[in-house]
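Asks: Below are structures written as structure tokens.
Values quoted throughout were computed directly from the atomic coordinates according to the rules given, and no laboratory measurement underlies them. The shown structure was predicted, so the numbers you read here are calculated from the model rather than taken from an experiment. Cβ atoms are built from the backbone, for glycine too; each structure is taken alone.
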Structure P
Amino acid sequence: MIVRSLDEITDTEADIKTENWRSRRVVLAKEKVGFSFHETVLYAGTESTFWYANHVELVHCVEGEAELTNEETGEKHIITPGTLYLLNGHERHTVRPKTDFRVLCVFNPPVTGREVHDENGVYPLVVEEG
């Protein structure tokens, strides 16, 4: 059993901060449970484009509001608390938070925490040794 608080992760290497967002990776590939789990805050007034070509991501909004654009179709959605989106087709997408936008995210395959978005917004597929 794993019991972990966000306070334990804050300001560690599992607390990733950028100009547009902050992601605290609560469960990573090293736990060997088949997924990773993150709490992420995207900051109001920013714009971030992602494309998880190697991962499926589920995003569940718990606070705030953002516009989500599917860059492949142009379709737009307003995401508010209680709404989730599932990138089951590896869709390239853009998130434009209207307010600070706090979401809970699940990745499969799990991320290791060492991934960095490339110029296309893609995480490389990194696996844990052993």
Structure Q
Amino acid sequence: METKLIEDRKDIETFVKLFYDKAFKDDLIGFIFVDIVKLDLTSHMPKIVDFWETILFDTPKYSGSPMDSHFAINKLVPLKPEFFERWVFIFKQTMDELFVGELAEKAKTRANLIAILMQNKMENQNDKM
């Protein structure tokens, strides 16, 4: 695939679709999306794209708390550090397949920071359980 700059919401949609296609099929984390969450990507896609559009373009599209939904998932199946590491790996790999430039780098940096933050919060929740 030819890489290009992230220019608009459609580019984010392209990324999110490919990323989740890989994540759903992944041997380590796929079961979380498919069996535990039973994520309906069609209905959830606009919210995920809003989230990344807010981060990358500084537009206030997203509202909500992704942390809350992950706390709920963590109660069903402990979200281990290796799950977050795989999520970041797939995220960066997919971004590098599709896009280059400042916004692609910003997305990868933010994904890494989000994973670290969520992992720490999930570990704290597990310590309290």
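Asks: Work out relative contact order in percent (Cα under 8 Å, 6 or more apart) for each of structures P, Q, then name the structure with the largest result.
Replies: On the way: P: 29; Q: 37.
The maximum falls on structure Q.
Asks: The value 3.2 for distance in nm of label points 7 Å out along Cα→Cβ at positions 68 and 92 was derived from one model only; which of P, Q is it? Before the final figure, lay out the partial values.
Replies: On the way: P: 1.9; Q: 3.2.
Label of the originating structure: Q.
Asks: When you work out distance in nm of label points 7 Å out along Cα→Cβ at positions 28 and 60 for each of the structures P, Q, which one comes out largest? Could you put the intermediate results ahead of the total?
Replies: Details: P: 2.3; Q: 3.8.
Across P, Q, distance in nm of label points 7 Å out along Cα→Cβ at positions 28 and 60 peaks for Q.
Asks: From which structure (P, Q) was distance in nm of label points 7 Å out along Cα→Cβ at positions 84 and 108 calculated, if the value obtained is 1.1? Spell out each step's value before the answer.
Replies: Numbers: P: 1.1; Q: 2.0.
Considering all the candidates, the number was obtained from P.
Asks: Can you say which of P, Q returns -23500 when helix-only ellipticity at 222 nm (-39500 (n - 2.57) for each DSSP H run of 4 or more, over all residues; to 500) is computed? Show your work: numbers first, answer last.
Replies: On the way: P: -500; Q: -23500.
Traced to structure Q.
Asks: Suppose distance in nm of label points 7 Å out along Cα→Cβ at positions 20 and 100 works out to 1.9; of P, Q, which structure was it derived from? Don't skip to the end; give the middle numbers.
Replies: Numbers: P: 1.9; Q: 2.9.
The read-out comes from structure P.
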